[in-house]
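Participant: Next come the structures, one after another.
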Structure P
Amino acid sequence: NFKKRAEKTVTAWHEIFYYRGLYRSWDQGQLALVAVDPRTHFVKAMVGGWDHKASQFNRAIQARRQPGSAFKPFVYYTAFASGQYGPNSTIMDSPITYPDGDKYYKPRNYGGGFSGAVSLRKALELSLNIPAVKLGQYVGLNKVIEVARVLGIKSRIEPVISLPLGSVDLTPLEMAGAYATFANNGWHSDTTFIVQVTDTRGNVLLDNTPKPKLVLNQWAVASLNHVLTGVIQRGTATKAQIGRQAAGKTGTTSSERDVWFVGYTPQLSTAIWVGNDDYKPLYYGATGGGTVAPVWRDFMRRAMSGLPYEYFPLPSKFPAP
């Protein structure tokens, strides 16, 4: 039962985080989890907080929080789909300043420093900020927003320079649903909780049978999927390894207000958010990779138990744009 596994995971980790001193208080600290079946976009599990009795607020669908670097895959997909870039294309991780109204914006990498010339693959595996911001400028932020819309994201998005670093408020449901389309190699259905409603006579009143549409370039999404498997194998999310092929991305906002891990196998896409309800920062250097990836690993190991091993299709199966 996905729901019970999700609830157990959230309850156990809430306690762990509290005793580690991650939260401001027992009541303010929260987790939300949403798991979506990529093939149908049906929600398999949803936990909106560690205790539904303590708070009726459902963070999984009502809390709009900044996803940080978990937004970067939308930028990289846009680059791959443009036909101008591939995973091995090179970009400079070097200082840059952008005019921003009457001020200037200077993106910085987490932990400072620069890597010089890097492949897009390495830049995303290591979650470098400067290459993501540059790439957003190269491909066009409105194009990135179009991709987010196609993936089912309905929240307000502004084309600000820092958008590639997650300067937008999104729900865990939106993130799990969007990544589910990556997991299904570009085939998208509307994310839904209700499969079918019938009356007492068996007449169908509501039918949400999935009607998948191919909304992404398949070479570009296959390339993205394989880069995001590298995030787990050797990048910022090595703590998300589950003993089978999986892809995903960490998210950590500035001053650690929100930390995320959104990841998927071909059979399940799961978004997990951790933060304080009052928007105060988490303590002790919380990160998506160090804090949330182990929660995702714990849930996914349980959820995937007994399911066959499946693999993402290789980019070589599809024509490049």
Structure Q
Amino acid sequence: KTGEITVTETTGAVTPITTATGLVTDKTVADAIAKSGFQLKQNGTLKNVVNPGESLNFKPGQGTTVSVGENGDVQVNANVASLTGGDNVTVKDNGNGSFTINAKDTNTQASVSKAENSPITIDSSATNSAGAKDYKLDVNVDNTTISKEGGTLHAVTGAIEEVTTTTTGNNAKKKGQVQAKSGDDNKVTTVGNVANMINSAKWFAKADNKGGEIADNEKTNDADDADGQAMSAGDKLTLKAGKNLRVKREGANFTFATDNDVIFNKVTSGEVAINDGGKLTVGAGSTINMGNNIVGGVKTGVADTDAVNVAQLK
């Protein structure tokens, strides 16, 4: 009785026989040997099966040499003509066919610096995981005009208040002006605060009935292009009623009127004139209509053109 020898041709392995079943022929043995062999793999991947009788040829690659000893040892050598270190690079021959190459980063061109009189601060004392300098930037603030909160810059705003009492001496203030709140003089302010400041500033207008007579040489005639008197916050404007006038103020309203009893050096109305001597003059060609009223106290006439009284007529 004959048996069989099984060979896996893709791997070159002979299947083990656990139980003898009989004899085999020389052909069967020869075929099994021809199909057997060892595997060639590249990084764990099967590339070929070398069968008995086949040869394995070692070829030199680029930059390498291969030699096979009499005892079958295979030696692969790398051909290194020379290794030259460039700037800041060192090459060390370890003597066993290996080399150690070190490079030093000496780049001094890249740097970070602050401008002159800049509030920026730069800390370059630390290094990162790659060995490079770790630059940390910060900004100095005075906490009076600018502060740092939560990683951001904030303007420190001040308050503005109205002056309620007039003061004297250094840094005198007038009622109606505005001023920075105590301690806020050097702080910044907002547009809204400026608007409130302007709206809060005021000047004052007063009424005065003690105005006297104004002489001819004291009258003021400002030119049309004259600026007049500038009024600032806290200043007072007094509206005076002169001779024969009176003035009344109700809130922001001023009312001027003539006195009930007025005194003039001379009053001329149409063709009638009254002077400071009490003399009444009627213009030529004019008449006087008494309105059916009695003219009393008429002095006895003397001249031909004088009026006569009732006594003279009797």
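No value in this document is a laboratory result; all are computed from the given coordinates. In this text, all values refer to a predicted model and were calculated from it rather than measured experimentally. Cβ atoms are built from the backbone, for glycine too; each structure is taken alone.
Participant: Which of P, Q yields 10.9 for mean count of other Cβ atoms within 10 Å over residues 131-138, as computed?
Facilitator: Computed on structure Q.
Participant: Which of P, Q yields 1.69 for Rg/Rh (Cα atoms, Kirkwood Rh), as computed?
Facilitator: Only structure Q yields this read-out.
Participant: When relative contact order in percent (Cα under 8 Å, 6 or more apart) is computed for each of P, Q, which one produces 24?
Facilitator: Checking each candidate, the match is P.
Participant: Here is a follow-up. Suppose mean count of other Cβ atoms within 10 Å over residues 163-170 works out to 9.1; of P, Q, which structure was it derived from?
Facilitator: Derived from the structure labelled Q.
Participant: Further, regarding this structure: If helix-only ellipticity at 222 nm (-39500 (n - 2.57) for each DSSP H run of 4 or more, over all residues; to 500) is calculated from each of P, Q, which structure is the one that comes out at -9500?
Facilitator: It traces back to P.
Participant: If you rank structures P, Q by Rg/Rh (Cα atoms, Kirkwood Rh), for residues 195-234 alone, which sits at the top with the largest value?
Facilitator: Going through P, Q one by one, Rg/Rh (Cα atoms, Kirkwood Rh), for residues 195-234 alone peaks for structure P.
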